[in-house]
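Multiple structures follow.
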Structure P
Amino acid sequence: MKIDNLNMKKYHFIAVGGAVMHQMAILLKKQGNHVSGSDDAIFDPAKSNLQKFGILPLELGWNENVITSDLDCIILGMHARADNPELIKAKALNIPVYSFPEFIFNQSIDKKRIVVGGSHGKTTTTAMIIHALKAQNIQFDYLVGSKLDDLDFMVDLNPENKIIVIEGDEYLSSPIDLRSKFLHYKPHIAIITGIAWDHINVFPTFESYLDTFKLFMESVSDTLILNNEDAELLNLEKKTDINCDLIHYETLPFDINEGLTTIQFSNKNYALKIFGKHNISNMASAMHACKAIGISENDFLESMQSFGGTAKRLEKIYEIPEKKCTVYRDFAHAPSKVKATVAATREQFPTRKLIAIFELHTFSSLQTDFLNEYKKSLEGADFASVYIDDEALAIKRMERHSQSQLLQAFDYENLEILNQKEDILNFMDKMPMENCVYLLMSSGHLGGLNFVKWFSEKN
């Protein structure tokens, strides 16, 4: 049953410090509701944001006494455990408990739901759709996986809006709901950008990973948009009972000249700020989604000319024009993403030396059994290194991989293995500073180094 925000006054967030969770808490507070939260660890920017809006808990940890019978709803974050004392008491008091994807669906029952799924490209594709909607002055709700430059928050819910755009994550919903998040959304329009095995701590086999995407495809009611260039996805399609209109998309024709990417469509040229075949593919999928809600292809592509990408997705962080030296950072943290990012940069700058630094950071990527998925992913780089933070390994209680394991897994000649942040600096000191591109890939912190400062001092 749909929760009426007009009458809903008391929310409590268990594990309020999450990226989306804390912003949803702030949103509900701004809408005039009473909002409280708890967590056993809260870091910035969530800590500062919650404090600003008076939601930061006075003490860290869990306290069942904050759960009272007058609460209308509990919103449960993935960070909490199933035996959380606040959760146990909420259940005893029969207070409704929602994961955040459940809550999002609950608040969007009456809206047109556009959901972007896939192992890669979700944030960028979602951002493209949002950018096009804003260009057409169409009001909408949204949920994205990271902060976008032209949005104040990662989530927005307005009862007046008729459309919601959702980045559909396949990760688990909550500690008591082990379904993928995107299975809650029941999209009218859905995109799947591609399938490449990820989250092996949740999906121990590729087959189990495929199964959740199959369920997602079967949940779409109106239009399903699939990448026609992804073999795994096309194979899964054959095994799936699809009960909606089906659209297959391909990468739009594009040209690269002097570092500028231009799309050719319907006898028109559209110059872009972004680059990379994977991004042009994402753009094609977003175009079809926007067309399904009444935005023409030409209007969509017109808006894409001002689309600057998203943070940490081939984001330019430094440039020395006179030396033809450019530095990009990217969130690439899985084999398919690393491969696409390296290939895109190579294609965009064919005559420059490409220097790639990749941090193995996620739990899945650090698994020895998963390492071989990275085979040839750094191919195309002139110089490449892999950084594994010893401190991160200790936190995850994992052993350091041997050099031979990593060299064999990546299958890249002369790959340098780095374990300390000083190793990163030593590696960079040996690299050229003219006619080059530096590609920094990580979902972690790359030793917490200030790369802009380093390049500024070297310039």
Structure Q
Amino acid sequence: MHARHLATTFVLLTLSWSGLRLQADEKPNILFIMADDLGWMDLACQGNRLVETPHIDRLASQGMRLTDAYAAAPVCSPTRAAVLTGLAPARIGLTTHLPGRFFPQDQRPQPAPLVGQLAARYVTIAERLREAGYANGFFGKWHLAPSAGPQGRVAEALSPLNQGFDRNVGGTAHGGPPSFFSPYRIATLPDGKPGEYLPDRLVNETIEFVRQHKDQPWMAQLWFYTVHWPMQAPQRLLEKYADRRGPGLNDTRYGAMIEAMDLAVGRLLAGLDALQLRENTLVVFTSDNGGFAGVSDCRPLRESKGYLYEGGIRVPLLVRWPGRVAAGSTSATPVISMDFFPTFLEVAGLAPDPSQPRDGVSMLPLLLQTGQLHRPALYFHFPNYAWHMDNRLGSAIRSGNFKLLRNYDDGSLELYDLKNDLSEQHNLATQRPALADRLQRQLAQWLRQTGAPMPLPPQS
């Protein structure tokens, strides 16, 4: 009797332990939210005193806020490609926003040749997650291929549906929506009721996708068109922000759009709670580049979208994963868009493909506070002109607290100590020549390794 009792107890304990293992090994869901043109200082949790973002702020308080997060490029398309592939824009050759047809008529260097789409040969994070049984949904702005049909439709081979996603709602060639209110005139987004607001619609579509796939692991990429032009928001929020202008906000409509997005994010997170998916969902919120000059106030950062200065590439990054990422934590370790790919692979239990280049590193040790990220530097390459044509073609490297910019018009160097000079006002290149030379050589080696496309000589 005693032996049988011990045997029964052992079986029960074994079953119980197996159940715990199964629960512990359950693949987490991934919700990746990316705003468009949202600057580093455009959220209340980042220090903005004129814009109200209580839902995104709560997300920050429930997880980790990464203060030194960077977009892969100072404009949208390259960053989006970097998120999806884990590859640096320099390696892909997609180095500016599409279509990227900006050529000076003076004696400045001509832009580097541009790859005009994210080719299907590149393996995306959605394609890899399929291997682990994930359902993948895409919602919002794609902007990774040229238009091949009405209302921004892209060729089938270049659409999200051919890049590992099971659903595509809103993804087209559009860099910005024709309208934030229905009718939208977006090929992959049927119009809603007149006056329906685009962020609300995209959240509704995302929640429905999650509901349909709640019994399996899923990844939802919600890439808001907000806060890109046109500056449009619900009337009640426009009225609320009518008198809010000053440090932190240059355009009242912009503040209204940010709060409208915050309300949409709040509904999305509430939807996760209602489906009882909060505890096993990794939520990421970030932006594709720095804030848009004229509407966003990027101070104390220098410049804005379209520049390699901090205002063009430093972005907000918030990560929530209950029970794993410590609530209310912060990190000043520099991270970049390419890091999402290996991070999502690791949380899904997938190994990197050894035959593929790796430009990012997994952030998981940082997020779980189990270790540090081991890499010498972050690199940036922007050999094209932004739409405003005012930027200097260049590349940059951040190593520790120092950042070096190399300008291609005259070969000059700019060296900044970001710890003591976040606004990049004091060029130390002549004061620290040995450091500038070391970083320049390190940058040049990276450019060679990636096969980075380089600017062409000025027009004769």
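No value in this document is a laboratory result; all are computed from the given coordinates. Bear in mind the structure is a predicted one, so any value in this text is a computation, not a measurement. Cβ atoms are built from the backbone, for glycine too; each structure is taken alone.
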Ranked by FRET efficiency 1/(1 + (r/R0)^6) of positions 70 and 342 (r between Cβ atoms, R0 = 35 Å, to 0.05), which of P, Q sits at the highest value? Q
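Once distance in nm of label points 7 Å out along Cα→Cβ at positions 214 and 430 is calculated for every structure in P, Q, which label goes with the largest value?
Q
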Just checking, which of P, Q has the largest value of FRET efficiency 1/(1 + (r/R0)^6) of positions 102 and 390 (r between Cβ atoms, R0 = 25 Å, to 0.05)? Q
FRET efficiency 1/(1 + (r/R0)^6) of positions 110 and 254 (r between Cβ atoms, R0 = 35 Å, to 0.05), calculated, reads 0.35; among P, Q the input was structure P
In terms of FRET efficiency 1/(1 + (r/R0)^6) of positions 206 and 406 (r between Cβ atoms, R0 = 41 Å, to 0.05), which of structures P, Q is highest? P
Value 22.8, calculated as Kirkwood radius over Cα pairs in Å from one of P, Q, is from structure Q
Looking at structures P, Q, which one was relative contact order in percent (Cα under 8 Å, 6 or more apart) calculated from, given that it came out as 25? Q
Once distance in nm of label points 7 Å out along Cα→Cβ at positions 126 and 310 is calculated for every structure in P, Q, which label goes with the largest value? Q
